[in-house]
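Visitor: Before anything else, here is the set of structures, which you'll find just below.
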Structure P
């Protein structure tokens, strides 16, 4: 039996490479999103600490400057939290974009694999047909030789 050679195997190999690259890109985007979410959580925790500190200062003796500083710190934290939420949103969109790219590449790879499978099925069918033809020719030759020997 002849060896099956898929003529577009190089394209399928490229699809495998593209899929691996897309998976790595998705992983990097997901890592960045996780980092941005951690930063956001740290900022929220810091703001909570400032709020708690403000409550504690109000229950003790009132120091106007400390209260002002605490209030300014909370306002700055609000701004930083909003900015970080924007970074998280950007990271989420990058993850979604990477996920969509991976999905496209996987679909292309699957399409090439189906084409390869169809080509293999066609190859097997042609090989079987050639084998049947060879068997038929051999049978006809053998039958012809028997008749030739009997006729003599």
Structure Q
């Protein structure tokens, strides 16, 4: 399916300004999404602490990819649906920090199952073909309505 730029992403997720971490959607289908980001190398990245961007912040990159995927699947062009990560499991870090390589990040997420408002995704982040982080996440959509 078609690609999406940063403005298109920001219009579909509740993150704005430099908290919108993704640059583009490279491809997506009903079950998968592939996004890219370069914000991990930005000195003003809002997730940095003590001048560093730790590997656990990769979960937020994956969560934003999942949010965009959900919006694209729903055909949402309006206000983004509220959603929350309800659990993150089987996370494996394959590097110490996210900001040590300035090559763009490739963020992949795959919807493994779900009933519309409760979804389970697997995710992985890579840079230049090098695996950085993998894991699974449970997501609850429309949490604001509960």
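Only the coordinates and a few stated rules stand behind these numbers; no lab work does. Just so we're clear, the structure is a prediction, and the values are computed from it rather than from any experiment. Cβ atoms are built from the backbone, for glycine too; each structure is taken alone.
Visitor: With FRET efficiency 1/(1 + (r/R0)^6) of positions 9 and 137 (r between Cβ atoms, R0 = 25 Å, to 0.05) coming out at 0.15, pick the structure among P, Q it was computed from.
Guide: P
Visitor: Also, I was wondering about something else. Suppose distance in nm of label points 7 Å out along Cα→Cβ at positions 97 and 113 works out to 3.9; of P, Q, which structure was it derived from?
Guide: Corresponding structure: Q.
Visitor: Right, something else. One of P, Q was used to calculate Rg/Rh (Cα atoms, Kirkwood Rh), giving 1.61; which?
Guide: Computed on structure P.
Visitor: P, Q: which one has helix-only ellipticity at 222 nm (-39500 (n - 2.57) for each DSSP H run of 4 or more, over all residues; to 500), as calculated, at -35000? It would help to have the intermediate numbers written out before the result.
Guide: Numbers: P: -35000; Q: -4500.
Going through each structure in turn, the value belongs to P.
Visitor: On relative contact order in percent (Cα under 8 Å, 6 or more apart), which of the structures labelled P, Q is highest?
Guide: Largest calculated value belongs to P.
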